[in-house]
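Nothing in this text is a laboratory measurement; each read-out follows from the coordinates by a stated rule. On a predicted model such as this, the values are computed, not experimentally measured, just so you know. Cβ atoms are built from the backbone, for glycine too; each structure is taken alone.
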Structure I
Amino acid sequence: MTLLVDCQTHLMHAIITGRGPLPGGPDIDELVPLLGQLPEGFRIGTIVADAGFDSASNHRFVREEHGLTLIAPPTHGRPRKDGGPPRDVHRRTMHRLLKTPAGRKLSGYSQRWQAETVNSMIKRNLTDALSSKRYQSQSRELRRLAVVHNIMV
């Protein structure tokens with residue numbers, strides 16, 4: 001389950017369900033469809049994500065298509081042989097920004113735990129296991145849990 005969560009209110013604005021974890025991580029391919037679920041005119045300030053969403057194409061998409069900044073540690077993929085920062089300009093900026101605790105706080109990355117809290121809230125307040133047996137039913141159940149969570153918040 002991949003979520004787009006408002007860190008201030010803990011409301012879920014978009015959800016993608018799927019089986020996982022997958023080899024190589026599915027997160028890279030989920031950012032574009034996740035943002036595609038947002039209604040026209042919906043405003044977001046900054047996207048704070050874990051390293052699974054880090055890719056040059058995701059950084060470009062978020063900046064060029066939505067005019068936003070993607071804050072994600074540039075640790076996905078193979079590191080450079082010379083140990084230097086990533087070559088892509090956006091990933092290099094993230095490398096420089098997230099290198100220190102002060103940079104993580106300044107960028108807002110230190111608030112990423114708020115999104116993880118939503119997963120914990122669902123497990124603690126609603127359920128920690130799905131009762132559905134088949135994949136489609138499990139996906140529907142996860143989406144229902146998201147709606148119920150938003151009503152409760």
Structure II
Amino acid sequence: MSIGSDTLIAAGAILAAWPDSTDARRTDDRPVLRIGDRVWGARGLSIVAHLDIEIGDDVWFGPNVYVTDAGHDASDLDRPIGLAMEPAEPVRIGAGSWIGTGAVILPGVTIGEHVVVGANSVVTDDLPSNCVAVGSPARVVRDLTSSD
């Protein structure tokens with residue numbers, strides 16, 4: 001795990017980096033969780049990385065945000081769901097973004113730079129830079145311009 005300078009993560013946050021050594025996509029010793037400079041994480045933030053989560057500079061997380069690069073497979077009824085990991089997929093959160101209270105960022109998602117993710121949104125697909133996205137699943141509701 002690497003954490004940039006002037007980054008503040010509130011008490012009670014969970015930053016978990018559990019590299020999956022069996023994943024052939026891990027070809028170097030780069031940390032599975034990389035957090036940029038001047039990132040702010042409110043209480044209740046949970047980030048769980050197994051393969052690759054990168055958070056850009058100046059990203060702010062509201063309370064109770066959850067970010068993960070892996071999920072669980074519920075299709076095998078003979079195996080406990082908690083033990084049935086799906087393959088991890090990288091997550092990227094671009095610089096200058098704001099992730100609202102209670103948002104969930106799921107595996108394989110890239111969020112561009114300067115993106116606002118609304119409270120309680122569930123991000124299941126990529127979001128372009130300079131936009132506001134809300135809902136479950138999160139959808140772009142407006143573009144941000146330099147006059148905003």
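Among the shown structures I, II, from which was the value 0 of helix-only ellipticity at 222 nm (-39500 (n - 2.57) for each DSSP H run of 4 or more, over all residues; to 500) calculated? It must be structure II, since only it matches.
Calculating volume of the Cα convex hull per residue in Å³ for structures I, II picks out I as the one with the greatest value. Matching task: 13.4 is the computed value of mean count of other Cβ atoms within 10 Å over residues 32-39. Pick the structure from I, II. Answer for the origin of the read-out: I. For the set I, II, ranking by mean count of other Cβ atoms within 10 Å over residues 88-95 places II highest.
Comparison across structures I, II (criterion: relative contact order in percent (Cα under 8 Å, 6 or more apart)) gives the highest value for I.
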